[in-house]
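Novice: So, here come the structures, one by one.
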Structure P
Amino acid sequence: MTGPTAREQEQATDDVAHLRLANGPLVGPVLWRVVSMVLARADWPLDRLHDALLVCDTLCAHAPAYANDGRLTFSVQADEHEAELRVRDLTDDGAAGLVKDAILPVVGNVLESMAERLSIEPGKQGEAAQLVLVLSSS
């Protein structure tokens with residue numbers, strides 16, 4: 001795990017967690033723990049917390065293949081109603097590829113079915129697109 005970039009430090013607030021993780025076996029466990037802490041702090045119900053962790057599993061299974069420079073940046077922001085999970089530092093087609101890879105036979109697209117809203121937003125100057133997932137606590 002590496003420290004936050006200058007941009008991330010500027011954007012940091014009490015209700016947002018930023019993570020920059022190197023590809024490897026700890027991506028999943030670290031993301032799980034941070035998302036769990038943020039959602040628990042926002043007083044989410046356990047069944048919805050479990051759903052959010054299934055989203056984390058999906059992201060960790062596929063996002064490393066689209067990591068730019070072998071690292072992924074996540075941000076998690078939550079209140080009692082919604083949580084926003086962003087995946088940054090993806091390759092140019094990484095956000096779209098990540099959504100496409102989340103399709104399972106019979107189940108369909110895990111990210112689209114679990115998220116209240118899913119969008120691919122353009123990155124800022126010189127950055128690739130980012131995947132944005134909004135989850136609902138109800």
Structure Q
Amino acid sequence: MIEVRLAETPADLKAALRLRWTVFVEEQGVRPSDELDGRDEKDAVHAIASLDGVLCGAGRFIFLEPGVAKIQRMAVIDDVRGRGVGRALLAFLEAEARQRGATKLTLDAQVRARGFYEKAGYRSHGPEFDDAGIPHIAMKKAA
């Protein structure tokens with residue numbers, strides 16, 4: 001069973017950051033300085049996902065401007081990918097952003113995850129670009 005909820009306590013945020021570290025820094029080789037930023041403890045809205053009671057996913061969104069939410073740092077542990085955790089996490093973040101006033105959703109997807117986001121209704125715009133040594137593409141959809 002997949003459960004997704006807001007990361008509301010300091011322990012929840014610590015768990016989300018640790019999971020992201022595992023996926024981005026340890027697995028994908030992202031530099032620590034590229035993974036962490038000042039928004040995590042400032043204005044980002046975080047969610048965590050568990051499968052059968054085990055934490056396995058995290059993500060966040062920020063508002064770029066009123067009505068425009070940017071989903072970021074979507075991370076799912078490698079051994080549970082393909083089991084619906086990412087889809088549930090994304091849907092939760094989108095719904096939470098809508099509740100907080102988002103009318104437009106945007107994200108920068110790793111190119112290898114482009115199909116995942118397209119299935120969720122996102123469309124790419126602009127050329128591919130490098131972010132932390134990984135090819136990305138900007139994507140958006142109406143909230």
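Novice: Taking -7000 as the value of helix-only ellipticity at 222 nm (-39500 (n - 2.57) for each DSSP H run of 4 or more, over all residues; to 500) derived from one of the structures shown (P, Q), identify that structure. Could you put the intermediate results ahead of the total?
Specialist: Details: P: -11000; Q: -7000.
Working through the options, I get structure Q.
Novice: Quick check on the output: 11.1, 33 is Rg and Dmax of the Cα atoms in Å, for residues 19-66 alone, derived from one of P, Q. Which one produced it? Don't skip to the answer; put the middle values down first.
Specialist: Values: P: 11.1, 33; Q: 12.4, 36.
Checking each candidate, the match is P.
A short reminder: the numbers here are calculations on the coordinates, not readings from a lab. It should be emphasised that the depicted structure is a prediction, and the values quoted were computed from it without experimental measurement.
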